[in-house]
Structure I
């Protein structure tokens with residue numbers, strides 16, 4: 001309780017003193033820092049995790065609980081699978097982070113590396129050059145390894161998309177005198193950095209340190225929890241309901257879809273929401289994948305870079321304290337903790353509300 005009060009006392013000034021606390025990116029000054037990109041990253045990662053995890057976890061639980069095998073060897077295999085699921089629920093989350101980094105981010109090195117993916121769509125590349133007038137221009141290229149030969153008069157693009165014609169300066173050429181020509185002049189041996197422009201549908205193999213890889217990693221963390229909670233909800237359904245449906249001539253799937261599953265929905269939803277609450281607060285597995293604490297914008301698609309709120313809080317909490325400043329990064333971290341606690345409280349409240357509204361007396 002004392003720790004909670006301390007967090008509230010430190011965090012409320014950070015939230016109330018800045019009108020852009022929820023939208024600003026991290027900044028060198030605590031008074032300008034915000035949780036915007038990390039909050040967006042948490043939403044993206046958790047929504048992707050729910051999209052993959054809930055159908056798979058609930059479907060697996062239905063298969064294990066409602067379609068129990070009759071063959072002896074299949075029963076042993078089912079028991080072994082059930083034992084592994086129970087054991088996976090107790091594995092530390094950092095282990096899942098290592099697994100996600102190996103299996104999803106790099107895919108065991110089978111499909112190349114993140115810097116040189118084996119397969120890629122929806123991504124266009126440009127070579128970025130700095131002119132002698134300190135202007136940035138871009139040249140479209142076919143792939144990340146293409147290096148165009150700079151020739152005088154070739155068309156390049158500015159950051160705003162406008163076209164310019166380059167003035168290429170060779171070893172024996174004189175430098176121009178006017179600023180306008182300097183702004184479009186580059187050396188013939190200039191080396192340009194690669195700039196990637198990813199569309200919303202972009203996809204690559206391996207996934208790299210992307211939102212998709214993080215979502216799949218968190219899926220591994222909470223999947224055993226969802227499977228076990230769904231099985232417990234299905235077991236709580238009275239067997240008399242199943243027997244009554246079977247007596248009326250219902251098929252096994254009709255019994256599940258019309259009797260067992262609707263009766264187990266309150267328990268399934270409660271377990272799923274509580275599992276997602278755990279996923280929102282996970283920092284260790286995401287730290288293995290992302291580790292980005294200074295990102296200026298939130299993700300726009302599943303292949304984009306990201307940061308999440310727990311990692312941002314962890315980074316701010318470790319920064320040095322300035323005793324003369326009215327607002328330190330520790331206050332910003334405390335504000336982020338309050339936001340995270342508010343999200344977890346809302347999720348738990350929704351779980352209780354759904355359980356109360358959906359629970360029906362089964363007789």
Structure II
């Protein structure tokens with residue numbers, strides 16, 4: 001276990017949170033949920049038909065102790081959720097039967113649970129296509145104030161890496177917006193910096209990536225990055241988020257101190273970046289998968305940014321430990337910053353529910 005994810009688990013053990021996993025028919029999800037509970041990271045909620053979930057758990061020798069299994073078709077909250085769905089402008093005039101049918105889908109039911117505070121975070125996508133996960137979240141979860149587009153980031157934990165934060169990087173956007181505008185790029189940078197600050201307590205160093213560094217090439221593509229950098233700086237200041245940001249910047253200038261000092265002398269980010277903002281989805285997704293496979297990095301994501309509630313969309317190739325790590329990161333998002341980094345730490349016993357104490 002890397003020091004990064006170990007630190008995440010330790011913080012969460014002091015402030016456990018409830019995570020809902022809609023894919024109760026996937027054994028990897030059940031195993032991750034059981035491990036989430038075993039590590040005292042918080043209660044786990046799994047959606048699915050109770051008898052089938054129990055049979056699958058028994059088949060794979062997974063304990064369901066302290067895991068709440070909810071069947072959306074028979075849930076006590078279904079009538080309440082139907083009324084709340086009908087109250088949304090998007091679903092105005094929908095019939096009860098149609099609303100019920102929508103909420104029988106575990107992804108919609110889980111998103112409604114999240115929006116209404118019946119869980120603290122949502123993790124899905126181990127066995128579903130992206131659209132099936134993102135659509136309910138985008139329709140039912142409110143965005144943060146001032147955010148017009150939801151995006152995502154991946155947390156990359158690269159072993160034996162001297163760059164970034166001891167090999168930990170935040171890559172954005174690698175999963176949602178194909179060709180972000182200037183404003184969208186700025187929002188991606190700001191919200192990823194906010195997430196980085198929330199999860200680690202450290203000041204983010206954000207590099208707005210390009211194939212050019214500080215005017216070595218000039219065209220509409222580099223001008224877009226320059227404009228997005230300026231706008232992101234303005235937004236960070238307005239929101240009082242402590243972060244360093246610079247661009248446009250090539251990736252070697254962002255990561256390598258010797259190259260950074262040569263290409264961008266005086267930059268507080270060059271050679272020290274730990275948040276990498278890519279110009280488009282092609283470059284972000286390709287880079288993330290290259291680093292994951294060639295550098296044998298652990299990739300946690302996609303963590304959705306810009307939503308008012310914490311959620312993540314998994315890769316369908318996720319292993320149990322990947323799902324567990326993403327769930328922990330999503331849960332950590334639900335904790336107020338001042339609780340994560342108080343002047344004097346609180347004891348674990350103050351924050352672990354009685355049912356999860358050893």
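Any read-out appearing in this document is the output of simple, stated calculations on the displayed coordinates, not a laboratory observation. Model, not experiment: these values are computed from the prediction. Cβ atoms are built from the backbone, for glycine too; each structure is taken alone.
Listed values, structure above:
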{"item": "Origin of the derived value 27 (relative contact order in percent (Cα under 8 Å, 6 or more apart); candidates I, II)", "result": "I"}
{"item": "Which of I, II yields 22, 42, 27, 8, 1 [P(r) over Cα pairs in 20 Å bins from 0, in percent, calculated]", "result": "I"}
{"item": "Origin of the value -13000, where helix-only ellipticity at 222 nm (-39500 (n - 2.57) for each DSSP H run of 4 or more, over all residues; to 500) was derived from one of I, II", "result": "II"}
{"item": "Origin of the derived value 11.3, 35 (Rg and Dmax of the Cα atoms in Å, for residues 223-262 alone; candidates I, II)", "result": "I"}
{"item": "Highest-scoring label, criterion being distance in nm of label points 7 Å out along Cα→Cβ at positions 23 and 255, among I, II", "result": "I"}
{"item": "Identity of the structure behind -0.93, -1.00, -1.22, -1.30 (criterion: log10 I(q)/I(0) by the Debye sum over Cα atoms at q = 0.20, 0.21, 0.24, 0.25 Å⁻¹, for residues 103-198 alone, calculated), options I, II", "result": "I"}
